[in-house]
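Heads up, there are several structures right after this.
We did not get these values from a lab; they are worked out from the coordinates using the rules stated. On a predicted model such as this, the values are computed, not experimentally measured, just so you know. Cβ atoms are built from the backbone, for glycine too; each structure is taken alone.
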Structure I
């Protein structure tokens, strides 16, 4: 199990005081209020302030005193130790815990390995099979069961056939 979680990406500096505009990868931007420290490029920063607005998170960090310092962090991933992150609600999972899972149908057919999850209104899963990618939305009725501990994702064979984008 991963000990670090990527929770966002630095989009740009915000203002002249070193604040960073972050695109959150969490279910709720409010999760950032719980973080006391974050890591950017392996360096630890203490969180001084958190503001939320327009679907973004604005972080003030110790060691980032001005716009020039903030500009150097543009495009960096925001990482937190798993122990600092809130536990997902029942039936919810961290994406990192699903990656590498076997994807099988309810009829037992092996589809492939989950290699990516793109966040959208309905998440889009990417499965690799024989070097080719299959995309499918995690729409209602497609994903039937998730066993994150054993890394198995069960999908409805019929619904999968309807919505999957095959190579």
Structure II
């Protein structure tokens, strides 16, 4: 799967949050615990979100501008999840644990995450989902439209994963 992504640090969450609420569809509030593993340039993490458990592997350049991300996501049951975490800890070693509250909004094919990250503060992430490689330019246009619509160019761009920032 593929996304076009951008992450910014937010200073004034309230004003931006109000604009996003009026222009997109609220999908819910998520409480996520991501455990990152030592894997070099690429990233591997497990995610605990309520009663859902996932393994996520992704490749993304550390760029302050919008960048493409390729990812693979596997949902697994709770019992198997804890065995997988144990195996990953032993085999790769744990890098960091990141806990966050995520308000999820949707604008067309773009997921908008307003994240309150423990020990780091407030961030906004855009993930424009590329469902059809043949229409990549259309998704790129939508991604740029969302950046403009929410005036995200005025915020500090963040190149790195939350696990790199803690």
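Among candidates I, II, the computation of helix-only ellipticity at 222 nm (-39500 (n - 2.57) for each DSSP H run of 4 or more, over all residues; to 500) that gave -8000 used structure II.
When FRET efficiency 1/(1 + (r/R0)^6) of positions 20 and 100 (r between Cβ atoms, R0 = 25 Å, to 0.05) is worked out for each of I, II, structure II gives the greatest result. A value of 15.9, 46 for Rg and Dmax of the Cα atoms in Å, calculated from one of I, II, originates in structure II.
Tell me which of I, II gives 0.7 when you compute distance in nm of label points 7 Å out along Cα→Cβ at positions 4 and 140. For distance in nm of label points 7 Å out along Cα→Cβ at positions 4 and 140, the value 0.7 is produced by structure II.
Between structures I, II, the greatest calculated value of distance in nm of label points 7 Å out along Cα→Cβ at positions 36 and 156 is seen in I. For which of the structures I, II does the calculation of relative contact order in percent (Cα under 8 Å, 6 or more apart) return 32? Source structure for this number: II.
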